[in-house]
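What follows is a set of structures to go through.
Derivation of every value follows stated rules applied to the coordinates shown; laboratory data play no part. Every value quoted in this text rests on a predicted model; they were computed, and no experiment measured them.
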Structure P
Amino acid sequence: MGAVSRNGKYRIVHYLNQFFGGVGGEEKADCRPFTIKGPQGPGRLLEKLFREGNADVEIVATVVCGDSYFAENQESVLREWIPVIREHRPDLVVAGPAFNAGRYGMACGAICSTLEPLGIPAVTAMFKENPGVDQYRKTALIVESANTVSGMEDAVRKMVRLGIKRLHGEEIESPQAEGCFEQGIRRNYLHADPAWRRAIDMLLRKIGGEPFETEYPIPFFDRVEPRPALPGLKGITIALVTSGGIVPTGNPDHIESSSASKFGKYSLEGLESADATTHQSAHGGYDTTYVNADPNRVLPIDVFRELEREMGFKPHPWYYATVGNGTSVDNAQKFAKEIAVELIRDGVQAVILTST
């Protein structure tokens, strides 16, 4: 049975982070949760598309919380704000979409997963590489979205389509058919062919080189075998590589603060340390205040030089930098291969990798 609209309208509560809630960027990621009456930001598109789908809805409240605040205070936020959401008597809660913003995705997933057992349907949307997908796909309906906000309308349309079904009380038998990530829920049913016949058919197709899919998908885990420890550092060449976004002041290669499409290669010649006049962070996924004051906190050039003198290794004259925030696995692998080719060509035997 679906929700019963009040005064002809279904009530929706929308969850947004500080950016989409209109508070600010990463510098406001520690803002405490608060509510706004009515729609905010993407909520206006959400209402519009619901009505285009012949579902008369009203976003009665928008809950906004900073990504960092939620991540650092998840238990207390859920404990204090789930009752606030329930007070608005929502027929549906929509969170996000979060795209590839990891902390945002984790917050959206946690909220939806907490509401579902309470009988309040909820939907959210994320990019496939968002950590919130793996964490919450089994307990929340997560629509697959694009990597960046350029896919906003498509993501909202998918959430609306699924949301209408939830408002009408329709059973979601196949999340994948609704554009959601599969939840790994196994259901028993009677198949026309016995298991032994299906298994032999799959084996014959595989032997014959025909395309086939297993009935139970096997997960793929990318594993990298660790290299053996170096016998010593004296005389070897070591390079610095960072995903923390430390670039020369002015960000000469214009590396994006999120979803980086490139990396930079910068000289270490003559540098004993990094400071606020020479380097900065281009990263948009953490508060860069302390790093911009002392870039060595993420790119430890100062300690690198001390250890060079103490242990006798040779520093590679260049360091490589990119931004890990929201960067797709495909791009990360591409950067790694290109950087590795150059390091091997230059005789580098070890790399110090730093992040945030």
Structure Q
Amino acid sequence: MSQATQLPSQMTAVQLTANGGFDVLAYRHDVPMPTVGPDDVLIRVGAAGVNNTDINTRIGWYSKSVSSGTDAGGDAGYGDEVSSDASWSGEPLAFPRIQGADVAGTIVAAGDNVDPSRIGHRVIVRTMQTAGTAVDDPTACVTMGSELDGGFAQFCAVDHSEAFTINCALTDIELASFPCAYSTAEGVLHRAEVSANERVLITGASGGVGSAAIQLAKRRGAVVVAVASKAKWEAVLALGADEVVDRDADLVGALGHETIDVVVDVVAGPTFSDLMGVLKKQGRYVTCGAIAGPLVELDVRTLYLKDLTLIGCTYQPRVVFENLVAYIEAGEIAPVVAGTFDLADIAKAQARFLEKSFTGKLVLVPPPLAHETIS
């Protein structure tokens, strides 16, 4: 293994020790350093974003036994009864697990099969990664912070092909706001084939994925209608939305029947039938989340009489992240950081996240090493 400097034998990290509330997040200074395989790079984590998926994984929301919105168990979790299928993959999580779907930092060591010149490169890590080379399921994937240890630590080891060198003037804190939310949003727009001049409705528009989707849809030349609380209208319009509708409004009444080409939904829950109502004939509904509740009511007649297409998005082809890196380097999209927290304050950061009182992303910063200084 090639490395830039002497590395410690232990690191500071937050370990998820079980499914549950904030008390299952263990902040420790004696966590063993990640093992660096021959095809891996070791990243000194500069910052890691906070995402819905971190909380969903902690509380076990992905379990099929849970039918509520994500806020219902955000503080206390659902306990061990969800542990049999509480991950992205539907399999039990391996504990302890270091979460953190967003990773931004610098490569400090490289495995024997990796070009040592990569040491010193600033990188962001693809959140949703291809799971091996299985030909029977080309969409099989693993997720940082769920099936793989993530960024809530001083160091993180990943396959070198999943650490994307990035050349720009943004800070690690700013870069950490991109990987999960923006790749999710770009993956949704990619799957729905959103194009110029299409009218796109985005729910949860002030959140991490929603705020990313606004910028990325505008980059494609779409006309964006954002759904957000009135307190966040100014911020959402500043991101590029052409129109804003209150999240508690009657969407059909406010927008009219069949006025939207594409719905980008992270909310689901009770508003689902209204979203079907505003879609034009042959419109596309695309979803990557269900924070208001995963169970919805669908009138199948609406689906087939309007020739609608319903699209679910988890898997992301590699080109999605490659494009995202290019957009960042070209300055075509901007980070939206609402606040930063020390890694030690992860529970406070997640509690703030659950309040949904901000626009954009919250970011965690790991502590410096003994030889490092904070500028």
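Out of P, Q, which structure matches 15, 49, 32, 4 when P(r) over Cα pairs in 10 Å bins from 0, in percent, for residues 66-177 alone is calculated? Computed on structure P.
Please state which of the structures P, Q yields 14 when relative contact order in percent (Cα under 8 Å, 6 or more apart) is computed from it. This value belongs to structure P. Source structure of the calculated read-out (semi-axes √(5λ) of the Cα gyration tensor in Å, 35, 22, 19) within P, Q: Q.
Assuming -6000 is helix-only ellipticity at 222 nm (-39500 (n - 2.57) for each DSSP H run of 4 or more, over all residues; to 500) as calculated from a single structure, say which of P, Q it is. Please list the in-between numbers first.
Working: P: -9500; Q: -6000.
Comparing all candidates, it corresponds to Q.
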